[in-house]
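Engineer: In the part that follows, the structures are each spelled out as structure tokens.
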Structure 1
Amino acid sequence: MPNTSEARPLVSFEGVTKHYGTVAAVHAMDLDIYAGEFLALMGPSGCGKTTSLRMLAGLEEPTEGEIRLDGKRINEIDSADRDTPMVWQSLALFPFLNVRQNVEFGLKMRKIPSRDRQQRAMEWLERLEIADLAERDISQLSGGQRQRVALARSLVTEPRILLLDEPLSALDANLVVKMQGVLSRLQKELGITFVYVTHSQSEAFAMSDRVVIMSQGRIEQIGSPKTIYRNPTSRFVADFVGSNNIFCGTVSKEGATLQVNTSVGCFSCSPSNDEKIFTMGSTLNMVISADLAQISLTTPQTANQVRCRFISEEFVGSIVTVFAELENGADFKVQVRQRDLADFGLKAGSVFYASWKSADVHLIGESA
């Protein structure tokens, strides 16, 4: 991760807005992207992430604002002249060319001599461990192999920045994990800036240096994966990221430890130094991450507890997300290790208690 406090941005969005008719797909975006970083744009469908990527690629022109690449305004520069190649969700490989010819294509458009094209293409196919497929037709490749061909085709021109639009969405789960490793390794080895659009939290958090969360055409939060996960700055981000339990409440006692009254009980919270100071009567959102809550079958010796009724569970590897219902009908989630959950013997309708530490509560102002 580059030192963004000192480096000049490689890419800058300055007040960039994109309208389609009366609808603003992107609204007044200000964003700096630095040389050598892996930046992920994430958000629900229609949030503006792909439109932002397409504007950077030159496939859409901003309605307002400026996009700068290495300090130069590029709003009116054709996509072919920007040196911002994109790996598409559909991959967009040419079925009438074999693997090597697909990789050579960008070099051919730049009038690189045939021998040099072939050499560079083969070097990239070797780097992506598919050199043995060089003369094979695209129709004969698996999904993961096609993905590597698309990457080689984009990287063979050695661009400073690579744009990726949900490139792993069509792959099976095991291939997604494998390709995440390939992408992360390549980005670190090459030092190329990657701008990666995805709706998948696991992809964004596994690979990126910074994550940009978008909603309704606006940036909600920018930060490292850990910061976004543990310290969401808005109710939207807390809902969208992670597996959080969120309760709206009012401060009934202020000080180093707050007392917060909610619809499911009164709880204590110990705000961190970087959190906003909440005073008596302040309304806030109290966030408890599912992985920071504990399960017990007997009443815990803590004020921060809720009585739950077991509804269902979601099993993912060694971690299980337990879905429960509180006495007022609200939902509550707890994440535990599968072997620990087995000891509780929970069945549909079983009653248990969930508890958490005051220091593990994250607070967000009601207006955020």
Structure 2
Amino acid sequence: MKYSFKIFSVFGIPIELHISFLALILLIYIIALFNFVSSINLLTAVLITLVFATVVLHELSHSYFARRYGIKIERIVLLPIGGVSEMEELPKDPAQELRISLAGPVANLVIAAISFVILIILRPYLSIVLLGALYYFIVVNLLLGLFNLLPAFPMDGGRILRAFLAERMSFIKATKQAATIGKQFAIVMAIVGVFFNFLLILIAIFVYVGADSEYKSVVVSTLLGDDMVKDIMTTDVHTLSPENTIQDTLRTMFSEKHMGYPVMDNGTLVGIITFEDISKVPEDERDKPIGNVMSTELITSDPKEGLVQTIEKLNKKRIGRVPVLKDGKLVGIVSKTDITNTLQKRELKLD
């Protein structure tokens, strides 16, 4: 995740703070130290820090069970709205996902129960302030545990729902249903947040975007997981020369309705020219060769590269197509449109 940095590791799992989380914590301590808000003192700031420490324990509980099933945890990132465990892959076994998803909320409920026992034992010896702080800590963990059990995918409760559905239908259909329910919960949460608490609106946005994003990710990995670039690439590739003028290239693009072409020089791929490159050139300079404006930092693919890896490459680099090379020679081209069309056709077969 961008804008996050590692603070320590637990069981070999990097724990990272997102810059927005750090800014929030610093803001809370500044408010507490300078008494800008009477209701937030140093004890409150420490309690909020302890709550986020339990968020780490929540995510570590997920990670512990995931690792038991051989799933690698890349890192845990702390955000203002909670923590995120980044797994290398999603558990496809419903029973495994159920246990992994339950582990986090159960951890919060266990912390609340242990804290309650401590409260009962130490009640005669603690001041009213510390009793109030411990009570607050118990309630927050109880709420975190129960809130995460709401069936709002991709929250823990939503994943539990998907595990339940996946026992009765395909994994991809279970994900679609869980994501739909998650989005509906997000809309209701946002409406409630307008009247009661702005934080609910932020959580609602996270849930809605997360549900949509994870469903798309599951669709891609499930429907394209076994496919390679060679299965869908275009092998009859129209190439251009560095000497072609910008104006001629623009005519070719409008005529053939392709927005990008590999550029070859004496049989060697030297660049790629796109409509975006050309659109930056003033009209009175379009008699110049495309060699002056083409992209020479080439992102390429291999015929045996998996389509999932290719689409990740396209998204990460924010490009629309990649030339396909074999033994250094151009053998095809694959675009995001090619992959999207393949995906849509296979999605239609599911309905």
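Engineer: Where does the value 6.5 come from, among 1, 2, when distance in nm of label points 7 Å out along Cα→Cβ at positions 46 and 262 is the thing being computed?
Structural biologist: 2
Engineer: For which of the structures 1, 2 does the calculation of mean count of other Cβ atoms within 10 Å over residues 214-221 return 20.2?
Structural biologist: Only structure 1 yields this read-out.
Engineer: May I pose another question? Upon calculation of semi-axes √(5λ) of the Cα gyration tensor in Å from the atomic coordinates, which of the structures 1, 2 produces 45, 26, 16?
Structural biologist: Details: 1: 45, 26, 16; 2: 50, 25, 18.
Going through each structure in turn, the value belongs to 1.
Engineer: Right, next: Check the numbers for mean count of other Cβ atoms within 10 Å over residues 94-101 across 1, 2 and tell me which is largest. Please list the in-between numbers first.
Structural biologist: On the way: 1: 15.9; 2: 20.4.
Going through 1, 2 one by one, mean count of other Cβ atoms within 10 Å over residues 94-101 is largest in 2.
Engineer: Suppose you compute distance in nm of label points 7 Å out along Cα→Cβ at positions 198 and 334 for every structure in 1, 2: which one lands on 3.0?
Structural biologist: That value comes from structure 1.
Engineer: If helix-only ellipticity at 222 nm (-39500 (n - 2.57) for each DSSP H run of 4 or more, over all residues; to 500) is computed to be -19000, which of 1, 2 is the source?
Structural biologist: 2
Engineer: Another question about this same structure. Output the label of whichever structure in 1, 2 has the greatest value of FRET efficiency 1/(1 + (r/R0)^6) of positions 118 and 182 (r between Cβ atoms, R0 = 30 Å, to 0.05).
Structural biologist: Numbers: 1: 0.85; 2: 0.25.
Going through 1, 2 one by one, FRET efficiency 1/(1 + (r/R0)^6) of positions 118 and 182 (r between Cβ atoms, R0 = 30 Å, to 0.05) peaks for structure 1.
Engineer: Ok, one more. To which of 1, 2 does the computed value 15 (relative contact order in percent (Cα under 8 Å, 6 or more apart)) belong?
Structural biologist: It was calculated from structure 1.
A short reminder: the numbers here are calculations on the coordinates, not readings from a lab. No experiment lies behind these values; they were computed from the predicted model shown. Cβ atoms are built from the backbone, for glycine too; each structure is taken alone.
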